Structure P
Amino acid sequence: MFKGFIKRGLLIIFTITLLFSITIRSLYKQKLLEKQDNLKNTLLSIRSTLNRSINSNFNIIYVYSSHISVHSDISEEEFTELSRELFKQYKGLKNITIAPNNIITNVYPIEGNEEVLGLDYRDIPSQYKQIKKAQELGLMILDGPIDLVQGGVGLIARVPVFNSRSKIFWGMVSSVINFKDLMLPVVETLTKENLKLVITNESSKKKDVIYGEKYLLQKQKSIYSDLPLHDRVWGLYLFDSRRVFSLLDYSIIILLYLLALTSSLLVTYSLHKKTKLIEYNISRMMDFSRTSQNWVWETDSNFNITYTAGSLSQITWGSPQFILGKNFRDIFKENNDMEESIEARAPISEKQWWVENIKYEKRCFSVSAVPYYKENIYQGYRGLCTDITDKILYEKERADYLKLVDEYIPISQTDLEGNITKSNSAYCRLSGYKESELIGNTHKIMRHPSTPSAVFKQMWETIEQGKTWNGEVRNLRRDGSCYWFNASISPLVDQFNRHYGYMAVRQDITAEKRLLEISETDQLTGIYNRRKLDSSLKMISSQYTRSKSDFSIIMLDIDFFKSCNDNFGHLVGDDVLKKLSQILLKNIRKTDILGRWGGEEFLIIAPNTQEDGAIKLAEFLRKTVEKTFFEGVKSITCSFGVSSTTNSSLDKITEFADKALYLAKYSGRNCVKFYDNTLK
């Protein structure tokens with residue numbers, strides 16, 4: 001009988017070992033693949049973090065360069081005011097400087113950056129080389145990370161500025177990101193995941209290392225990704241210092257398992273021969289309780305612990321002798337609701353009680369227990385404790401994260417009809433409404449009248465198809481002021497994949513829009529400037545190329561304006577320009593585009609308008625101006641030149657309007673002239 005048992009046992013051991021080996025090898029390969037996937041995902045996350053932080057902070061200087069190219073005489077007060085507003089949005093910036101003729105004249109903030117004022121880039125050969133490169137290419141150039149004059153290490157972006165009219169080089173706009181602050185979220189990720197990162201400048205001949213330890217590139221395998229940044233490319237090399245079990249490790253596990261299984265077989269056979277079936281079952285039950293990851297316990301009628309098992313009890317209190325004989329009340333003495341259950345001899349169901357372990361650490365246990373009886377006489381309690389400390393801490397961390405989102409990221413939810421169902425604190429603060437005022441209303445109460453209905457039509461068409469809509473929206477606050485934001489609106493689905501509403505996540509971009517508005521507005525008259533007119537002409541011309549929808553240009557000039565300035569002074573002349581701008585703006589169509597072309601010249605772009613319509617509009621404006629009383633000069637007249645795509649080529653339309661204006665001046669002023677083939 002013994003030999004037959006051994007043969008069957010060995011056959012079972014061989015079969016189980018073979019299956020176990022196949023499983024172990026499969027798990028090993030799976031672990032390697034999971035490790036590679038996790039590294040790739042982590043590297044993509046690091047790449048995205050760096051790319052977003054660098055571009056979002058450095059793109060601001062394009063706005064500065066555009067503004068200065070039109071207003072090269074920017075004052076220190078204007079520079080400080082613009083910078084103060086923008087620095088509220090871009091927290092990663094260390095400073096921003098402007099350097100006319102490559103000499104730094106303004107820096108924000110001044111505190112901590114005083115040493116750079118008056119700095120001439122030509123005195124720093126290493127930086128001046130990059131300045132010249134940016135000037136020649138006319139593009140943003142990155143430099144660094146380098147040691148800064150004012151201390152610290154920074155990543156510098158420089159953009160050359162050219163006068164918008166003369167195209168002559170004006171100077172440089174530069175911005176600095178603190179390299180240590182830039183890498184801080186990356187370092188936190190690396191530390192948390194026990195990873196190492198090396199960043200190289202792939203665009204340099206020697207692929208200079210700008211972060212990390214160079215020796216890793218020769219000694220260890222890595223996951224690689226490139227990061228294009230304007231004039232250069234960074235190489236990101238991610239190394240995993242964690243060890244994955246080798247096949248040798250798993251072979252040892254198999255061997256130990258084989259030995260343990262063989263020993264267990266022999267012990268089981270011996271016990272089978274020496275004990276009764278009931279004793280065997282009790283023994284196996286005791287083995288189970290001892291290997292449990294929880295704490296299994298039993299008390300007598302006075303609640304003194306008489307039995308303890310499970311790895312959790314050893315981790316918490318060490319040896320069983322430490323806890324045997326102790327009263328359960330003394331262990332969980334900080335929990336006042338225990339005595340009530342014991343006195344009533346009621347079951348204890350998943351009570352959350354705190355206890356101090358052998359290392360004086362506070363741990364939270366989920367306690368479940370039932371009273372047990374023998375011949376209807378109460379004997380004590382039998383129970384199970386599970387350590388849920390990590391779960392409790394995770395739930396707290398999750399709650400803190402949700403609180404952070406509620407405070408700083410404007411979010412709202414609606415039902416399928418667009419009625420607001422939820423609104424967090426950040427969105428209430430942005431819109432100026434209380435949540436109680438928003439719930440049940442639609443977003444129409446905040447809609448700005450200048451936002452085209454087509455925007456909302458396209459938005460609803462997108463989200464009703466189950467897609468995410470992204471775009472810029474202008475809204476009204478409760479106090480009537482306006483604000484801009486980037487919105488991402490996505491459908492919400494339940495556990496059955498049914499749509500039940502929409503969620504909108506926003507980013508406030510009011511400061512950027514305000515700066516763009518300043519760069520496109522004529523400061524004296526408040527209408528569009530030459531820069532905005534140029535971009536509008538390009539846009540209208542592009543539409544004409546695609547759809548062949550005619551448009552016209554009206555160019556006008558105040559007659560004898562120089563005499564007005566000479567006789568009545570420049571302040572009166574400025575008032576004339578302001579009032580004329582408002583008259584023109586009031587009497588053109590909403591689709592027409594009005595701007596100051598230069599000096600006393602104005603330009604009107606009239607989309608979807610042919611020759612006759614443009615001439616009628618110009619004549620109407622001429623008569624309106626002629627009838628209007630102007631303070632200080634009584635009255636003025638204007639000469640008008642008109643051109644249209646119906647009678648001129650696209651690239652000559654502005655030139656023809658200017659020639660028509662010249663003809664109006666030559667013909668005695670205060671008249672409208674149209675440039676056509678007969679005038680050529």
Structure Q
Amino acid sequence: MNNIEKLQIKLGINPSAENFIIFINCVKKILKLSGLQLENLKDWKDVPLMDKFSNLDSKELKIIQSKVQSIKPISIRHCQLNVQKLLDQKTRKRFAAYYTIEGGTHIMTSLARKYVDLNSLNTINLADPFIGSGLTVTSLLKNIDNRLISKIWGIEPLRLPAFVAFTSLYEQLDGNKEKITIFNTNAFKIFSNFRNKKNQDGLKADIILTNPPFTRWKYINKPNRVFLMNLMDELGYLKYLPRKEPSLQIVSMFLIDKILNKNGLLLSVLPASTFYTIYGSGLKELLLNNYNLYALIENKSHISFSEDSGFKEIIIVCSKGQRYQGSTYFINQDMIESNQWNSNIFKQNLDSTDTYNLKSIPHFFDMNWLSLFDDSGLITLVNNILKDALNNNTLNYFKDVFGEDKIIRGLEMYGPNFFFIPNKYWNISKDTEKSVEIINEKSEKISFHKKYLIATLRKPNLYNWNVFVDINHYMLNIPELKQDRLPRYLQRYIKWGKKSGTAKPAINSKGEYWYSHVYRQVKSKKPFAHLFIPDKIDLHFKYRSVFSNYSKTKLAASKNFYMIKSIDKQNAKLLAAWLNSSLFLSIFLLLSRKISKTWTRFLLNDYLQIPIINITNIKQQDINTISESLINLNELRGISIWDQLEYEERQALDIAILKSLKLNNPSEIMEKLYSMIKIKISHFF
């Protein structure tokens with residue numbers, strides 16, 4: 001290890017040539033602006049990295065001085081951008097160090113500047129509690145009169161980025177060090193002292209521009225999870241965490257709420273999932289109750305506003321302690337380029353087609369605020385259809401029609417190549433009324449009595465092309481008996497499962513009667529149904545002709561499905577038709593919760609919240625027509641759902657559904673629906 005690497009380690013910098021160049025350039029900038037000698041920086045103990053200068057010997061100081069004099073300077077802006085990219089992947093992931101891209105900082109800066117002008121602010125405490133290298137706040141400082149800044153502060157746990165952040169602010173404020181505070185620590189640790197009023201007053205802000213860390217709860221170790229939940233309890237935010245499993249950015253936003261002064265402005269980058277997942281519901285409630293939420297802004301040209309982030313992100317614009325005006329813009333970043341839009345956001349034009357009153361939208365749209373980013377017109381059309389059909393009582397909510405216990409998740413199992421038959425190792429060679437015989441590649445055979453088997457659906461992609469499904473898979477249903485009390489063929493199969501390793505997941509997690517964990521679920525859930533809904537869907541529908549599946553025989557299913565149980569065959573078939581209709585698919589397109597760029601889903605609770613066809617108020621003649629149309633739709637197997645819009649069989653089903661809802665001009669509605677679906681999916685793909 002050379003002397004420069006040792007020096008970096010002593011300062012708390014990850015040793016590399018690139019990091020050292022950034023460090024030296026920042027020191028060079030500070031010396032130039034301050035007019036001080038390097039030796040004098042030992043007294044700057046409140047500045048990240050410089051708190052270690054007093055530990056350096058004369059030889060190490062000479063190395064720094066020599067490099068400062070000889071280095072070819074690079075801009076501090078360049079240092080801000082590069083310091084993140086030089087983090088190793090493990091560190092970057094651990095600290096969620098994905099800094100805001102220029103397009104994001106430009107939006108935040110232009111809106112913050114407009115807010116300052118409109119409100120004639122003459123003194124500002126500016127902050128970013130997750131400051132990184134300072135990109136968000138330095139962008140604003142470049143665009144406002146710095147004399148308005150009374151204080152600027154930020155928090156960053158990594159040593160070199162914190163030093164770069166300080167240097168960038170020091171440069172923008174022309175060497176006015178007294179206004180700047182950068183804490184080189186964990187933001188949550190600092191605010192664990194928030195119950196102390198004196199500490200609380202020291203860390204407040206009038207404007208916050210930030211991009212809080214996004215880390216899933218399961219990736220945070222248990223001691224830190226306990227610490228964070230205790231902190232939220234102390235600060236009074238536990239009531240906004242219904243599932244007690246938030247992600248880190250949700251906890252961060254509650255911290256920010258504590259920091260922000262009344263009438264203060266918040267501009268924050270957030271994962272889009274914040275606005276359609278259950279863990280974000282508490283934050284949505286806080287925003288509507290305690291803030292005037294001016295706008296949500298999406299990025300049309302990129303999926304995110306953060307460097308190298310693979311998640312869709314949104315920028316929120318809101319002010320604290322002001323009554324919600326009943327008008328929130330849902331717009332994209334291109335619109336912000338217009339100064340007129342900057343003003344419109346804060347004036348809140350209630351008549352604009354881009355605004356929504358988030359306190360009065362139907363609760364099924366409240367499930368997913370991202371559905372309101374819609375320039376296809378689909379959301380308005382679907383909302384009108386649902387409103388009319390609900391008034392006609394031909395649509396109702398699932399929980400009101402069936403109750404909350406009729407829809408369940410399928411069976412969970414540990415070791416599908418043991419519990420499913422057929423599987424990777426065994427094929428069915430004979431299937432009779434009372435037994436099923438299986439055979440492996442060695443031509444070994446085992447015959448099971450059907451009392452130990454359950455007919456089941458295994459995974460959705462096996463049933464992508466047909467509404468109507470047949471029995472072609474079974475699940476082992478072995479009672480809780482000692483192995484020596486089971487039939488010999490079951491003992492033989494269990495022995496094979498142990499030897500092959502296919503039963504290992506169950507053996508490791510389910511105790512003595514590991515082979516009975518399906519049996520226990522069957523007893524408690526009674527998971528038999530005619531109607532099945534896939535858990536996850538690719539919105540391309542490229543390899544799918546149908547959404548849901550129907551079986552005339554009651555079957556079980558794996559956890560990859562939801563099942564609607566305890567309803568008769570006629571009603572199950574009617575619901576299958578509804579779930580395969582273009583109207584329902586439009587609802588799914590708008591409201592489903594994105595998992596990735598195209599994969600999406602409804603959760604069990606979502607099905608309870610959205611309207612469904614009211615089977616109790618549909619005429620028998622309409623039911624018969626719908627049933628026949630569903631049978632005809634099955635003739636389109638092999639044709640992807642979106643391509644089916646051109647086919648009579650799909651059109652017949654959709655018109656039959658719309659007629660049954662007692663809507664006027666169903667053919668005209670269908671044409672509008674198809675047109676807007678095509679626009680919507682063109683934006684997706």
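What follows is calculated from the coordinates using simple rules that are stated; it is not laboratory data. Keep in mind it's a predicted model, so treat the numbers as computed, not measured. Cβ atoms are built from the backbone, for glycine too; each structure is taken alone.
Data table
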read-out: Comparison of P, Q by Kirkwood radius over Cα pairs in Å, for residues 419-618 alone - largest value held by; value: P
read-out: Structure with the greatest value (metric distance in nm of label points 7 Å out along Cα→Cβ at positions 171 and 603, set P, Q); value: Q
read-out: Computed 10.7 for distance in nm of label points 7 Å out along Cα→Cβ at positions 11 and 659 - originating structure among P, Q; value: P
read-out: Parent structure of the calculated result 130, 62, 50, given that Cα extents along the principal axes in Å is the read-out and P, Q the choices; value: P
read-out: Identity of the structure behind 1.01 (criterion: Rg/Rh (Cα atoms, Kirkwood Rh), for residues 547-650 alone, calculated), options P, Q; value: P
read-out: Entry that produces 0.35 once FRET efficiency 1/(1 + (r/R0)^6) of positions 179 and 331 (r between Cβ atoms, R0 = 30 Å, to 0.05) is calculated, selected from P, Q; value: Q
read-out: Test item: relative contact order in percent (Cα under 8 Å, 6 or more apart) calculated as 10, pick one of P, Q; value: Q
read-out: Answer label among P, Q for the case where helix-only ellipticity at 222 nm (-39500 (n - 2.57) for each DSSP H run of 4 or more, over all residues; to 500), calculated from the coordinates, equals -12000; value: Q
read-out: At a computed 9.7 (distance in nm of label points 7 Å out along Cα→Cβ at positions 323 and 627), which of P, Q; value: P
